[in-house]
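Please go over the structures that come below.
Read-outs: derived from the displayed coordinates by stated rules, not from any lab. Predicted model only: the values in this text are computed from it and were never measured. Cβ atoms are built from the backbone, for glycine too; each structure is taken alone.
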Structure 1
Amino acid sequence: CQPSAQGTAGFRGTVTDAPDFDASADAETLYNAMKGIGSDKEAILDLVTGRSNAQRQEIVQAYKSSYGKNLIDDLKYELTGKFERLIVSLMRPQAYHDAKEIHDAIKGAGTDEKCLIEVLASRNNQQIHNLVEAYKDAYGSDIEEDVTGDTSGHFKKMLVVLLQGTRDEPGVVHADLVEEDAQALFAAGEEQWGTEESIFIMLLGNRGVNHLQMVFDKYQEIAEKPIEDSIKSELSGDFERLMLAVVQCIRSVPMYFAKRLYKSMKGLGTQDNTLIRIMICRSEIDMLDIRECFRMSYEKSLYNMIKEDTSGDYKRTLLALCGGDDDLAGEFFPEAAQLAYKMWETSATTKVQLRPTIRPASDFDPADDAQNLRKAMKGFGTDEDVIINIVANRSNEQRQEIRQAFKSILGRDLMKDLKSELSKNLERLIIGLMLTPAEFDAKMMRKAMEGAGTDEHALIEILVTRSNGEIQAMNAAYRAGEAYSVLHHHNNSPLVCVLSCGCCHTGHHC
């Protein structure tokens with residue numbers, strides 16, 4: 001899971017602008033779907049989830065211009081239940097959707113503190129400013145006055161700070177204040193009897209994301225515990241929950257939302273308001289990252305959990321916003337690496353009892369396997385079942401013998417033939433299985449560092465889980481493929497140097 005925080009990552013959404021967009025044609029499609037007896041819910045669902053929020057606003061205007069009617073009012077009339085709430089919410093501009101969520105959370109008897117916490121802790125400065133303006137426009141009142149009239153104590157004070165939208169922008173780090181801020185938080189809580197909540201409010205409500213990430217690291221050095229543990233022991237109630245949410249969003253907004261989504265669906269019943277709110281508000285921002293965090297944390301895909309927990313057109317709409325099932329191989333590169341690695345025969349030096357799913361095939365004949373693979377790829381079309389059956393039922397060592405036999409007997413490169421005959425995810429998976437573990441790791445490292453940006457998650461996964469021998473073999477494979485080492489290619493940090501040299505605990509030095 002990429003640890004992106006508030007406003008720091010590029011587009012990672014699942015809903016994008018539709019190509020060849022025609023607002024008038026879409027307005028007509030929706031009008032036809034709702035006229036007469038009943039309504040074509042499938043047409044409405046497909047159209048609304050297939051357009052970005054900005055395009056939906058153009059459709060609303062085109063609908064009014066063409067038919068003199070309010071599209072949202074018509075949708076409310078034609079649809080019912082949770083499906084109606086979801087579709088109507090998708091048709092609102094994001095800021096107005098946030099404004100309605102806040103308004104609903106504080107109107108009437110009781111307050112939905114969890115909604116207030118989720119929305120105000122996770123939005124960046126611009127989103128907060130847009131929310132404040134939309135609330136004023138929609139309800140004719142000041143959001144700060146309404147929120148403070150319905151909350152109290154330190155919880156209220158922190159909400160007011162967040163509503164200002166004055167946090168330092170991402171990338172702003174006051175290097176000379178990192179240790180001072182960490183020490184101030186420690187002195188305000190762990191170091192004294194009682195807690196100076198104002199220090200927590202001022203620092204966590206105003207400092208920038210990157211600055212606070214460094215403060216949290218320094219705090220852990222000083223207090224010998226993460227700041228979350230201190231908040232749990234020093235604060236209480238809604239104020240504690242709000243500050244924990246702020247810290248979680250500073251660390252990783254996608255991880256925060258992954259946890260919220262999981263809690264909304266686990267156990268009996270579904271917290272539909274939470275599910276709808278998050279799926280709508282993140283579908284054009286970071287849903288891909290949320291999906292990855294969800295899969296890594298809970299060992300099942302967000303897609304499948306939604307599928308199991310909801311039904312009907314409501315379910316179909318949520319799945320469209322989710323955008324894909326990460327339990328399918330290859331949806332995320334780090335996931336594919338993990339799945340492939342589990343199938344390898346790991347180092348014999350490990351001290352735990354191995355429980356692999358792939359073992360050497362009995363009565364193994366590499367020449368026979370090579371011939372059968374060639375037959376599966378000759379002529380028109382490819383017999384993918386034969387290829388899968390052979391490759392998935394041989395150990396990695398046996399696959400290397402097949403590669404050699406293929407070249408010796410047929411004078412051909414098996415890897416090149418497989419690449420030309422297979423496609424997309426199957427090709428990536430089969431080629432990954434045919435590589436030696438060292439070659440596969442080298443390929444993963446290269447993929448993690450090529451192009452714009454770096455997949456730090458993949459680097460961490462590989463370098464902290466491999467033995468010394470595996471690291472050294474990977475370096476040799478990388479040099480053989482690229483003519484230079486992982487060690488000097490991209491990242492000269494001392495940690496990467498130490499891990500990638502493969503000499504940990506041997507008494508040698510980089």
Structure 2
Amino acid sequence: MLPPLHQLPFRAALKLLALLVVSWTGLAHAQVTFTGGISDNFAAPTEPVSPSAGLLTWIANNYAYAGSRAYDQTGSDRYFATTFTGLRRAGTICGGSLRITVRNGDANDSLNLWFTNSAGQIGSPSWGSSLASLGVPVNATGTIGVNLASLPGFIAAINTNGFLDVVVQDDSAVDFISLTLTGCKTDVYMKDNPSDIGAEPGTYGASGIWSSPDIRVCQTAGCSGTQNPEFGQTNYIYVKLRNTGPNAPLPSAPATGTLHLYRTMSGGGSTWISDWVYIGSVNVTVPGATNVNDFIEVMVPWTSVPAPGHYCLLARWDSPTSDPMTFPELIPSNTVDNTIRNNNIAWRNVNVVNLSPLRPVEAFDFRVRNLLKDRVSMADLQVRIPGGASFISRGQVLLHLEPKLWQSWGRKGEGFEIVSDGVVRLVNPGGARLTGLQLAPDGSQIVKVSFGADAGNAAEKFEVQVVQYSETAEAQGRITEVGGVTYQITVGPDGK
């Protein structure tokens with residue numbers, strides 16, 4: 001027979017609430033402690049637990065007795081279950097420890113740490129171990145300490161979920177739990193656009209999240225500005241790393257990690273990781289920063305440009321112990337979502353276009369990618385003029401659609417005219433949009449984007465963006481922006 005639950009007196013309730021208040025140990029290394037129960041050696045009255053609805057659903061579906069025992073409640077045949085929530089109060093978490101005082105009631109009883117979703121399903125990762133193997137023999141009382149950073153994937157899962165389930169099976173009592181989480185001392189990020197300050201998830205406007213100003217390419221080491229990569233030689237990719245993100249206070253501590261670079265075909269949507277080809281990496285220590293404008297620029301040689309053409313670049317800062325990804329990159333997943341959620345990732349899809357009397361027209365392949373593997377996706381293709389003078393005042397933009405894409409399109413949209421089969425021309429200085437394109441499952445089509453202009457005598461600079469909107473696995477049934485290319489155009493006598 002299970003012992004009766006006791007009501008919590010008002011004074012004890014106030015004491016319990018006081019123990020639940022977050023405690024901070026200084027700005028330089030934010031630390032927050034969550035507690036449950038009262039450390040009173042199992043004395044009556046009991047204190048309440050706070051299991052999530054999903055955790056209660058799991059118990060009801062998998063055990064003969066629904067619900068959870070309270071703190072201090074002894075007896076047999078009842079799970080102990082509670083959920084700690086709001087765990088991102090210290091910002092991004094880099095470390096943590098759990099201490100729990102238990103009275104072991106049976107040889108097969110165990111301590112378990114889970115992430116249970118609202119449907120009552122235990123997510124990954126999960127961990128469990130018998131109380132006896134953790135140092136508390138049967139019929140004895142003891143305190144168990146668990147270093148959460150030593151459990152594979154747990155710190156990342158706490159950052160993603162913001163909660164942790166603590167479960168003890170099923171004849172044992174729990175007196176008190178303390179959960180201490182340590183915020184990261186570093187927050188290295190790369191800008192997604194010029195106004196980005198490293199917020200997660202990020203926001204972006206007309207510049208596009210795929211136009212990072214912190215990534216540039218040089219054909220010769222140490223160039224100024226950015227260039228298109230040159231086939232048949234070593235190129236150099238430069239990436240700015242800023243140890244000034246919002247998840248760690250200034251001054252920040254030095255951060256050690258690895259910068260990885262990848263490439264894919266220039267265009268719209270892309271799937272992580274299948275669409276990306278590894279370029280190279282470099283181990284880096286980013287110095288601590290004292291000013292929000294501090295950064296270092298790191299160079300990675302690019303020795304394997306596979307063919308003439310234009311490429312999209314992805315930079316990933318990998319520092320799992322001092323600056324982990326806030327949201328895990330699932331495989332497969334949408335590159336736009338990963339970039340929005342993690343300031344450790346930056347994406348640059350920028351082409352430099354130089355039009356001159358010797359080269360009055362340039363054309364570029366733009367890949368339109370279906371991010372759905374199993375069915376047709378609806379898609380739009382937009383030409384945006386993000387600001388300033390419109391290139392239409394000086395030249396023309398043509399879109400050449402492959403036959404299958406042309407045949408699937410109902411000629412709907414705005415801001416364009418049809419020149420011939422498969423070819424449309426931009427006529428609205430403010431931009432254009434082709435709507436209702438259809439993409440085959442897991443397939444891609446090429447749209448050739450061409451720019452032409454009379455060079456004239458005066459040099460001018462313009463910017464044009466081509467952007468793909470389509471369905472994703474996360475947003476089926478509606479189209480969202482999934483990627484694009486910025487074309488930085490210079491028109492003039494010498495194309496510079």
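The table below lists the values:
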item: Which entry (1, 2) yields the derived value 3.5 for distance in nm of label points 7 Å out along Cα→Cβ at positions 81 and 289; result: 1
item: Structure (1, 2) behind the derived value 27.3, 82 of Rg and Dmax of the Cα atoms in Å; result: 1
item: Identity of the structure behind 0.45 (criterion: FRET efficiency 1/(1 + (r/R0)^6) of positions 225 and 265 (r between Cβ atoms, R0 = 30 Å, to 0.05), calculated), options 1, 2; result: 1
item: Identity of the structure behind 0.05 (criterion: FRET efficiency 1/(1 + (r/R0)^6) of positions 217 and 369 (r between Cβ atoms, R0 = 30 Å, to 0.05), calculated), options 1, 2; result: 1
item: Given -20000 for helix-only ellipticity at 222 nm (-39500 (n - 2.57) for each DSSP H run of 4 or more, over all residues; to 500), calculated: source structure among 1, 2; result: 1
item: Structure from which 3.8 was derived, distance in nm of label points 7 Å out along Cα→Cβ at positions 153 and 449, options 1, 2; result: 2
